[in-house]
Structure I
Amino acid sequence: MKITKLQPTVVAVPYRSEEVWAFGRRRGQISVLLEVSTDEGLVGIAEAAAYPSVDIVLAVLDSIEPLVLGADPFEIERLIRRIDLVGTWHHVRATNPAIAAVEMACWDIVGKACGQPLVNLFGGRFRDEVECFYYVARADPDEVAAEGRRAAEHGFRTCYLKVGAGDPRTDLDRLAALRDGAGEHIGIRVDANEAWAPGTAVQLIKEMQRYGLELVEQPTSGRNLAELAYVRSRVDTPILANESSWTRYDQLSVIRAGAADVLSVDNQMDGGLLNLKRSAGLCEAAGLPVVKHSLGELGVALAAAVHVIASTPNFRYANQAYGANLADDVTLGYGGGIESYSDGCVAVPTEPGIGVQLDADRVERYAELYRAEGAAFAFHDDQPRGEQAPALPKR
């Protein structure tokens, strides 16, 4: 079997409300859907987040296409090593969701050819469903409280809140509102996205601890593990590494530095599903749990990762997903909207391969939306041009 064609389609799917983080906001999810065709008629599907932009993802696909066409989709290790070394990504010391999408599509082809869901190819089911957190897009306290109530009503066990506002009192007000709305029995995870200096981080985390935090995600720079280790040594709340743990090599550095209690892992940032499994194994050897990070995803990418998570023991916390934020999806019944979840969990697909199907009508609808309004879906900030330059840390 040989790969004969790569066909990307860019879609833009709205969120229920804007996603807001420490340095900007966006109104919806832009993803690059990828179909990989073979000479035997099997087609694998995949999804790449538009990170850092659609243009870059498409350019990466163009650049690696000569290395992919003619390859055997069963020879995934060989293909990805060829992309890394011949395509020079090893020397860049980073990767891109485009590469992970090619790998994901190959796994979909392999599963379809074997008549097996991916979970069976990655070790078999360790769990029958995968827990995700409820993503509370940062907003006014009244809106945050309402989102907390919505999460509790739908059975979610963890809420995730972006912090890192210019005024720490804003974060504390939002956190208090979330606890009030969600109730006492839901875990709360906060994510500062590197916004704090170490001293600020220690002070604010200690103030926030009264709200019963489950984890604090990346309070300080992802480029300075000594800072992260310093904060970890001075607070009681467990620290989750994210921007400092994009790849397996970064995760090894975090482990050596003793900088985190939990590590975030991401197949789109580290070259594919097989590396997601490797990341989890590396952390398990260090006695650490992991959670799946997301750059934003629709049902294809969610389902693909769910297979790996379901087969891997040390995903012990709720994972990041965007389904509760999405107003719709491009698949037939997977990942888009809160109805896809049962008590905060998503089921492991049982059909061969990734196990989801694209809805052609919705793919075309959201491809047209991207063509018409794609620029409006990109990250942007609230400041008039030239009035305030963003900086790290914010405080």
Structure II
Amino acid sequence: MLDDQPIPVLPRLSWPDVWGRRLDRHGLSAAVYDRPADAVAAMCGAHAQVLSAAEVSIGLRVAGATRDDVRTALWGERSLVKTFGPRGTVHLLPARELPLWTGALGALPPARNSMPADARLAPDQIDQVVAALAEALADAELTIDELTAAVAARTGPWAADPVVPAFGSMWPRWRQAMHLAAHRGALCFGPNRGRKVTYTSPQRWLPGFQPAPAPGALADLIRRYLHAYGPATPQQFAQWLSAPRRWAAQLFDSLADELQQVDLAGTVAWVPAGDTASAAEPPYGVRLLPYFDAYTVGCHPREQLFPGPAAQRALSGGQAGNFPVLLIDGTVAGVWHHRRCGPKLAITVEPLTPLTVSERRDLEDQAERIGRVLEGRPQLTIGTVIQGGHA
């Protein structure tokens, strides 16, 4: 009979440990990054559906940065790329990491298509659309209408059929594959043409660009995610990517030698192997995070990040990011909103509990920082935020 084997004791982390780690790694304990691309790499991409919000997200993490620095990184230096990232949503990603991101995102299992059967793209049609986009954008920056014409000319009139419901209108059929084309490295955003958005090929900006091999890219993405948002579970990683949970669990299992389990306040979660240290200091301080900030969207579980009344006030149907949030000591403690009127920036903050003297002082400093990022003169008001959540 074999002797009973001792049950291994997992390293233990508390929630204050975790909030401190995450704040440090996101550059939110202090603005610790020198360049926008470094900050974006640290947070695994900046959500950019609202580009001005992405400018604030990045600016808060880079010492002395303004929105103009972010725009220069994106359209001047091209150290950032605007494209479709996790969950098929618009993100800014570091240009140097685009091979990794496309290698990983292009390897995700096909998502369930909720469109009616007669409106869907078949797998071979998706391939045709992606190839058509790659060809059309190889030497051009095209608007969405120009892309529709180019794709239909290369595939067939079926690609332009207006069958996709979107924002009160109907989009052409091919647009179902737009984010997939970006994930496969065939498309990214180009600079605006007046008020019109354009798209181009990332190979025009990154000569020699190719998606990285999928196995290594997926492994690297998990390590980066766990560094920024860990300890975390495969299910939380799957939610962040909008990927199947079973697939994520199998992927974590395949990397068992590179990952490590920890005890997070009684729950088993994962970190990169050896990454079990607590934060150098406990979480502290006040931050104003904009719409869809990566910290708000990526940190789990929601009930820890949005404790008590914060869940009712700052979540939208359980979804994070729809409200700009007041962060105190790493967790959500209110909402805020800003409105520009010429050079003035009216900032209204609605705390969910009374602020201490030091928290009020930190909040005033944070409003000044938001003003510098957005290049406006801030006027802070403590009061009720009447604006609803962003769609």
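Derivation of every value follows stated rules applied to the coordinates shown; laboratory data play no part. Because the structure is a prediction, the values reported are computed rather than measured. Cβ atoms are built from the backbone, for glycine too; each structure is taken alone.
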For structures I, II, calculate Kirkwood radius over Cα pairs in Å and state which one comes out highest. II
FRET efficiency 1/(1 + (r/R0)^6) of positions 196 and 380 (r between Cβ atoms, R0 = 41 Å, to 0.05) gets 0.95 when computed on, of labels I, II, structure I
With mean projected area of the Cα convex hull in nm², for residues 228-315 alone derived from the coordinates and found to be 7.0, which of I, II does the value describe? II
On mean projected area of the Cα convex hull in nm², for residues 76-179 alone, which of the structures labelled I, II is highest? I
Given a value of 18 for relative contact order in percent (Cα under 8 Å, 6 or more apart), calculated from one of I, II, which structure does it belong to? II
As an exercise: Cα extents along the principal axes in Å, for residues 100-235 alone, calculated from one structure in I, II, equals 46, 37, 29. Which structure is it? II
A value of 3.8 was computed for distance in nm of label points 7 Å out along Cα→Cβ at positions 20 and 340; which of I, II is the source structure? II
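Using distance in nm of label points 7 Å out along Cα→Cβ at positions 156 and 252 as the calculated read-out, with 4.3 as its value, let me know the right label among I, II.
Of the options listed, only II reproduces it.
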